[in-house]
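Computed from the coordinates by the stated procedures, all read-outs in this text should not be read as laboratory data. Model, not experiment: these values are computed from the prediction. Cβ atoms are built from the backbone, for glycine too; each structure is taken alone.
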Structure P
Amino acid sequence: MSELAQTSDASAEQFGQQIYARLVRFMYFLAVVAAPVAWTIYGWAFALFFGIGCAVSLLNFYWLKRTLEALVDRTISSGRKPSSAGVIARLLLRYVLIAVVAYVIFNSSAMSAYGLFTGLSLPVGAIMMEAAHQASRELWRRL
């Protein structure tokens, strides 16, 4: 591999790590800021299950990163395609966790379910914030 390609790979990996770190910070920020607002507007049940949804969402986001890193490392180190069954099992485990939490909450109240699903959408808000960050950074760079 050429030195230029190695430098490019290192900078791309660093860029990806910076984005991941910002996404996690944005998710924490949104969770901390939105929980009191949700409590004020919708009540304690919504806010509680919003917090649970945020926690599950953050855990899911972390597990997804770890699964992808392990998959890439295994593929690169062995030079062969990893077992499909193992990859699928890890991916499904995350969604089974979300389904179990959603089932328990659906049995309690509709407002709790709304709070959970709002919390589960936490990465969407973080990605929107990251997009705004990147767009503003590019605009300032061009000015």
Structure Q
Amino acid sequence: MIAITRDIEIDEGEIEEEFVRASGPGGQNVNKVATAVVLRFDAAGSPSLPDDVRERLKRLAGRRMTRDGVIVIHARRYRTQERNRQDALDRLVALIRGAAERPKPRRRTRPTGAAREKRLRQKRHRSEAKRQRRRVTGSQE
């Protein structure tokens, strides 16, 4: 079991890993060894995730989530398979932890009277500066 939060744990069987060849650093091994990891996690079908977390995860994951609700993470930052595996898993855990946090509800506020007055004063000042730049019309030519 992979602990995400105190309340959420994911079974390791829910995560699929595929190893592919990675571009980038690797020296002579780059064309021979499959070090990059493609991690897949079926968030839509996971019994471990509460519905509210699943919905927030859908928004947070963005392009990383397929239409079927599968999160796909590509990890090819490191030269070894094991470090890339851990990197992909860490990124998945961080993503789910972010979705597990309930957003703070926004409280509507009103600007103070002083703030409104300051805004109007600045608008008048700006208006006056622009008015002064206008071309003078009339018989002053």
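When mean projected area of the Cα convex hull in nm² is worked out for each of P, Q, structure Q gives the greatest result. Could you tell me which structure in P, Q was used to calculate relative contact order in percent (Cα under 8 Å, 6 or more apart) as 39? The read-out comes from structure P. Once distance in nm of label points 7 Å out along Cα→Cβ at positions 21 and 133 is evaluated on every structure in P, Q, the highest one turns out to be Q. Source structure of the calculated read-out (helix-only ellipticity at 222 nm (-39500 (n - 2.57) for each DSSP H run of 4 or more, over all residues; to 500), -12500) within P, Q: Q. Source structure of the calculated read-out (P(r) over Cα pairs in 10 Å bins from 0, in percent, for residues 45-124 alone, 15, 30, 19, 12, 14, 9, 1) within P, Q: Q.
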